[in-house]
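Novice: Below are structures written as structure tokens.
What follows draws every value from the coordinates through simple rules; no lab data is involved. What you see is a predicted model; the values in this text were computed from it and never measured. Cβ atoms are built from the backbone, for glycine too; each structure is taken alone.
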Structure I
Amino acid sequence: MELSQIKNIAVVGSKIMGHGIAQVFALGGYEVTLNDLTDELLSQAVQRIRFNVNTFVEFGITTPEDAKKALSRIRTNKNLKEAAKECDID
């Protein structure tokens, strides 16, 4: 598969690196499903991503519109099989 064909990404694990990987892909225009074991872990990851993206807006790294689009591209799912079902790369 060519890189240009990839549209959906699954990221397994949301803690140390996972949330950042999901954030980068979402800012890059990819649809991202972030997977972890609990709703609490996923909620914390989304909060960290939101904080980071808002910081990018503050420093002019991205626009508010692009930040909003990136956040809308991130979904969460505790079920690994479901999270990876439609991904092009995981």
Structure II
Amino acid sequence: MTEQTWPVSQCSAPECQAPIVWARTEQGKNTPVDAQPSPAGVWLLERNVRLDQPVATYVAKAERAAHDGPLHTTHWATCAKPNRYRR
């Protein structure tokens, strides 16, 4: 499986400024996801051609062992100031 490249932004919290990808959840909400895959990741980023943006799909714990591609972590879990910009 080839790894996708996504448009990368920077977290706007001055204390953080980590590279992030803005993705749409299955519920239709935009959410920041860490740009780099993580061993603790639970989000699969897939391209939605119609929306022309990545879609973040939650991968359940039981399915993660069989998943062979990269998984990402929501940036809310790793940001230095996650509540500063959360709505």
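Novice: Suppose you compute mean count of other Cβ atoms within 10 Å over residues 19-26 for every structure in I, II: which one lands on 17.4?
Specialist: Value 17.4 for mean count of other Cβ atoms within 10 Å over residues 19-26 corresponds to II out of I, II.
Novice: One of I, II was used to compute helix-only ellipticity at 222 nm (-39500 (n - 2.57) for each DSSP H run of 4 or more, over all residues; to 500), and the answer was -500. Which one was it?
Specialist: II
Novice: With relative contact order in percent (Cα under 8 Å, 6 or more apart) as the yardstick, tell me which of I, II scores highest.
Specialist: I
Novice: While we're here: Using distance in nm of label points 7 Å out along Cα→Cβ at positions 59 and 75, single out the structure from I, II with the greatest value.
Specialist: I
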